[in-house]
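Here, each number is a calculation from the coordinates, and none is a lab measurement. What you are looking at is a predicted structure, and each value in this text was computed from that prediction instead of being measured. Cβ atoms are built from the backbone, for glycine too; each structure is taken alone.
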Structure 1
Amino acid sequence: MLQEELMVAGHPVLEDVQSALAHVETRAQQHAADMERRMERFMSSTCGTLADVEARLQNQLEDALRATQSVWGV
């Protein structure tokens, strides 16, 4: 009954809708995979740099702490 209602000029609209949804799902999966690959490339290209920055900041913080302690005689 539902399928009969979804006929327009003898053309099964339900099949078109199902096909369109399948296409959208496929494209969404492809897009998600592409975004995941981009994120992985970004992370691999920046992780080393971020680790270097973190190490330098940690060293500067420790140097500043030592300098402060020596000024205050701690």
Structure 2
Amino acid sequence: MCLTIAARYENGVFLPLEHVVLPEHSYIRLVIPDAPAQKPRKQLKGILNGLGITVTEDDIRELRSEMWKNFPRDIS
């Protein structure tokens, strides 16, 4: 079995940040990665907001139409 459990280290003890279901006195192997966990990717809307670029619903509709225009509608 392989689980990933977020924990906080405090006073010499690792404290899980979520409920863990394991039999009492289970032995585990703790692996601590060198790199911190990746931050979630920002939404495109937020990224563009800082650049002064605006994307309207019409822009999106036009791009979708252009992107799908040569896509076959009937696969059978």
Structure 3
Amino acid sequence: VKNPNSDGPSELWLLCSPDDPDAKEISFDELDCDDLFEPPVIMSDMLAALVRQKPTVGENDLIEYETFTEVSGQEGY
């Protein structure tokens, strides 16, 4: 794709389907990170990610944290 920014390479690599008639198979080792097109993140991308998000802290972790805070104080000393 054409680079929308005037600085940097004039064309950028874009991830595509192998069925794309203009596709060229290339490994990431052959690319410079400045040569990759970063598609914009839009609200529907964020909402789709939130649907798949799972808790990173369990109920027991929260109980341990609350107990520690009661004993040690919020600052931990």
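Taking helix-only ellipticity at 222 nm (-39500 (n - 2.57) for each DSSP H run of 4 or more, over all residues; to 500) from the coordinates of each of 1, 2, 3, which one would give -9500? Write down the numbers at each step before the final one.
Details: 1: -31500; 2: -7500; 3: -9500.
This value belongs to structure 3.
Starting from the value 4.3: which structure in 1, 2, 3 was distance in nm of label points 7 Å out along Cα→Cβ at positions 16 and 64 calculated from?
Values: 1: 6.5; 2: 4.3; 3: 4.9.
Label of the source structure: 2.
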